[in-house]
Structure P
Amino acid sequence: MTENGYEIKIFPLARLDMEQIFEYIAVNLCNPTAAIRQINNFEKALEYVCIFPESCPYVNNEYVNDKSLRKLVVNNYIIFYRVKKTEIQIVRVLYGMRNYEDLL
């Protein structure tokens, strides 16, 4: 739990998303340094969310059923999360240009 009382819970799909992003950048793009940098950027973004959990906007999309979802843009990716009492639930981490409505 962080100093302000929030605990980060990364859902399995979000963890898989980050692993696949790392693998794509490191292997497909042949740039392991950039892959590590991107994961570090995700970690810094999650630290920010722990400090200011309600600072990011809600996902405003008529095709997304979960109206409690918030989004945080990190470079070309979007972290989708929700705040539940003392827990920040990381639901998905997706490429920003992806049609994410069907994936949430």
Structure Q
Amino acid sequence: KLLNLPSRGDTIIGNDVWIGYESMIMPGVKIGDGAVIAAKSVVVKDIPAYAIVGGNPATVIRKRFNDAEIARLLEISWWHWDIEKITQAIPLIMSNDIEALYALHHLC
């Protein structure tokens, strides 16, 4: 009987996503790269990249970066770099200096 239930599709969680304690992600939701989900949130719809969300249902509280910085982060997709390049870039990744990280990406 469960096989007759409609499918909502795959749940997709992007790269570099933080999901808070006891949060619920409902079926078929796509969570964008770099998103942050607050503890005990209920995610019922897609979350944009680098958004901070919370609540029941989860809503966008704010963006982690401005639109230009988000575009650059998505362009460089540092999570696809080889481990040596990531290791070299850890100080920049942790600093939130998007321009410096972008410059490093284009130098290597």
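Out of P, Q, choose the structure whose coordinates give mean projected area of the Cα convex hull in nm² equal to 6.5 when calculated.
On the way: P: 6.5; Q: 8.4.
The value was obtained from structure P.
Looking just at relative contact order in percent (Cα under 8 Å, 6 or more apart), which of the labels P, Q belongs to the structure with the highest value?
On the way: P: 30; Q: 16.
For this comparison of relative contact order in percent (Cα under 8 Å, 6 or more apart), the top structure is P.
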Checklist entry - Out of P, Q, which one gives 0.8 for distance in nm of label points 7 Å out along Cα→Cβ at positions 56 and 88 as computed from the coordinates? => result P
Checklist entry - Which one of P, Q has distance in nm of label points 7 Å out along Cα→Cβ at positions 16 and 96, as calculated from the coordinates, equal to 1.3? => result Q
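Every read-out reported here was derived from the displayed coordinates using simple, explicitly stated rules and does not represent laboratory data. Quick caveat, the model's predicted, so the values are computed rather than measured. Cβ atoms are built from the backbone, for glycine too; each structure is taken alone.
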